Structure 1
Amino acid sequence: MKKKFIYICSLVGLMLFSSCSDELNTEPTDQVSGSQVFADATSAEAAINGIYRMMYVAGWSSDWGTENCGLTAINLLADLMAEDHLMYSQGQGWFYEDYRLNVHGDFANKSGRSYALWNFFYTMISNANYIIAAEETMGGDPDAIKNIIGQAYAVRGFCYFNLIQIYQQTYINNQNAPGVPLYTEPTIAGSEGKGRGTVQNVYDQITADLNKAATLLHGLSQNHISHMDYYTVKGIQARVALVMHDYETAVNAAAEALTKNGLKLATVEELGGNNDVTVGDIMWGVEITADQSSQFASFFSHMDADAPGMYASKAPQCISSGLYKLIPSTDSRLNWFRGALAEEGSGSNVSYCQLKFKMADYTTRTGDYIFMRAEEMVLIKAEAECHLGQYSQARETIKQLGTVRDTDFETRLTKRTDSNSYNQDTNAPLITLMDEILFQRRVELWGEAGRIFDLQRLGLGYNRAYEGSNHTQTVQTKPTTAGSILFIMPLPQSEIDGNENISEADQNPIYQ
């Protein structure tokens, strides 16, 4: 008899991390019993904080755990799978196989991406389900209860949104394709596994969870920047609507997210090394204190080539020359990247090396992780307006960001024609308003949004072997046209072996 594969945390596991009022506390509290965990909202908040802690710790696979360091690692690998981001050298191989589109063969073991990503998101879903199930019996302040339960629904919807993008092609034209298993109740060892259902089933659940979260969280304060609040949920709804091509919802959700009190767009100078959650554009992120640093197994270890002894010093992360050459000289984001160097050295002194993400403190090896910024909401709103043919509105929206980044942006924008069509060649010159908006997204969210997901929803492929390309892996022998099987992951073999309702016939196509 098969037993369900999904990793199940016990109630003790839920309480690995407790809370305090001013920051995410990670003191172990593994002596707290299950009944105490959900006795009231105050103690249940520790369970929510445990989930947020999971979002930035490493070790979700049995091997190569240092490259499985939470949400930022997933955005990084999804960026490297596309065309705007490259690794200058192989290093020890971490993330380089993602860049080479060479991870399909790892689905059969627990060291590979397929297992790690599945384990990561389903663990958080399992924990969120325990919290949601306790709503009726939880004591304490009604608003505090709503806040906890609302966050749990938000976590669950967010996790399913990531899973369906990782393990299946994009929503449009694939609504009836196999989805991912849906669990909405607590599970224990031996619980019967669910089948894959359909993509539509998954998006229906995502939509329902996020709607429920928004209802519960509306009017409640964000106790800590790490917590999903009403505006974070609106931001996730905007992301989901963009993938579903529900552009009216995307416009409205992004606009609502931008109404968060005190939220503003930040300059490149204010953003610094994108390592500080106190900057005014941050909507959601986690504050990393010295005792929470994962040192070598961290996002900044993989990104900051100047961090002494860290991974990126041997395997720098770089912007593609194709994208870099599209950035005008008046754009302050050029400071996020080196140009072409006549003589190259070590660390970040290599051509096109990224400088966007820097550790905040080399001594403690720390830097905050940012999951959502106001700038993304402006980009979503502008793109959705353009898709709808609302060109004047889209121009005004994208100007909000463009004029903060580029001193000559308004002149630049006048050269773009009113059209929602866009280049199929992503290295081609920009012509239309949509070309400009998508370009702004590529530069602004480089390294933090997972470029492969955008290619999927836009129906685009890519070519790394263009004239003047600096890609160290051009993957010319592998399919990189729109909807390539290499743009999504196979299911982990452990799930097929352990779930009685998923068989080999349910596996995604695997590149041989």
Structure 2
Amino acid sequence: MIRRLLPFRRRRGTMALASALSLVPLAMLAGIAIDFGRLWVAQDRLAQAVDAAALAGARRLSVTDPTPEAQQFFNANLGNGGDIMVDRFSVVTASDNRTLTVTATGRMRTSFIALAGESWRFLPVRAEARARRTTMGMELALVLDVTGSMSGTPMTQMRLAATDLVNILFGNRASLDTLYVAVVPYSSAVNFGPGRTDWLAGGAAAVSGFAPFRWRGCVEARANGDDQNDNPPSVSPFRPFLNPSTRAQTAAQAFGWNAARNGPVFGDNDWGTTPTITSNETPDLDEHDSQDPAQMWTNGNNRRGPNVGCGQPVAGLNNDRAAIVNIISRLQPTSRGGTMGNLGLQAGWMVLSPRWRGLWGTSAWGTVTPPGLPLNYPGPRDFMVKAIVMMTDGNNAWHDYARPPVSDYTGYRRAGDGMLGVTTMSAAVSRIDMRMTSLCNNIKSRGITIYTITLGTTPATQALYRGCATSPSHYFHAPSASQLRGTFQEIGSQLSNLRLER
């Protein structure tokens, strides 16, 4: 009986030993599986960090060196790295300055495979991503505040900032068939250019009252709610901005007598040659009569003429990058009148509205809008966008030069003329704010994206422009002029469509 059991015991011991020995490779295989599972996780984590770095770096193309931005996003997404040791991180910009390639290589420390020898202590990991900045089909209006308060640093920084935005969108291309940009300077009125007499009620005869000067191209706000729509001039023609002479009132001593000067108190716009005014006081200077768009601005409050307060002209949609940048570089602040942002915003709508197709032609700056533009409003499936970027450095306001009568002449004439239904400057400004809100809503209802930027300004104005923007994320506030460039660059990045190629 015992002899019979011994072979069985020997067989059972042999089987147990064989089973135990078979567990060794199984354990090794399990360890290898764990290490390669960790490798898969590490590889995926590295790839995600590289993707984020490529997208972030591509936002800075044409603006600054993309490497710091890419490195920052790579580090943030990789975190402490865990078992990953990064040996090399590179950012390479293609010659077209529109494509960015980010590559990261490194190692992952193993746990089980390392038992197989020194050469298996680490497994390699590598990830690469390429991001290309592609610009959607876009019609963009830059609506820029050029009022007198923009003089000095604000104007310099705005010109640089707007140029940054244009460069971001065009990259290193001289032109793009899918990108058209309009430049819309505004103050208390908008200038369409002196060649637009066919847009006026009465045509060329409407500007005869400018003699001996010439009409620069500014227009008054349209009445009966037409300052809140995109009606073309064939439907709602304009009246020329004609700052009336106060010379006759001054000569008639309507503003009083200045005994110290032995003459009448001067009005705020005593232009012309008749009637005669006799006084020991030196009158204000006549405005220049240049038809050069770079000179169409009022360079001081103490000027007189029918165009005082009229700023530089609008340039309709065009895709010549150099021409657009040149116009921006030549923008100048316009004194007198005040700030009437609603009129600038309305002009921004007009350069994008298909109701104005074929009207813009050649601008006073010499740029040409193709006859087929603006395009129709985009549908939900159209790969294009219409956008307005509007910047202001102040509240809507009515200026009053220190000479009678009360209030400057503006796109709404003088406050006392009652074009807004009230006759005081403060009440008129409230009406302007209300009209601007209505105008913003009308524009957004057409699918146009509105970005707004306030420089300085009061909380009330910030709220007005925040509400005007397409969403709160489309509103930006720059407490100081030095922050304008970063703001415009961020908007440029948002307007650009970044597509990850691989």
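Taking FRET efficiency 1/(1 + (r/R0)^6) of positions 195 and 227 (r between Cβ atoms, R0 = 25 Å, to 0.05) as the quantity of interest, name the structure among 1, 2 where it is greatest.
Biggest value here belongs to 2.
Figure out for me which of the structures 1, 2 the number 23.9 belongs to, where mean count of other Cβ atoms within 10 Å over residues 67-74 was derived from the coordinates.
Among 1, 2, the structure yielding 23.9 for mean count of other Cβ atoms within 10 Å over residues 67-74 is 1.
Here semi-axes √(5λ) of the Cα gyration tensor in Å was calculated and came to 34, 26, 24; which of the structures 1, 2 was it taken from?
Going through each structure in turn, the value belongs to 1.
Every number in this text was worked out from the coordinates using simple rules, so none of it is lab data. It should be emphasised that the depicted structure is a prediction, and the values quoted were computed from it without experimental measurement. Cβ atoms are built from the backbone, for glycine too; each structure is taken alone.
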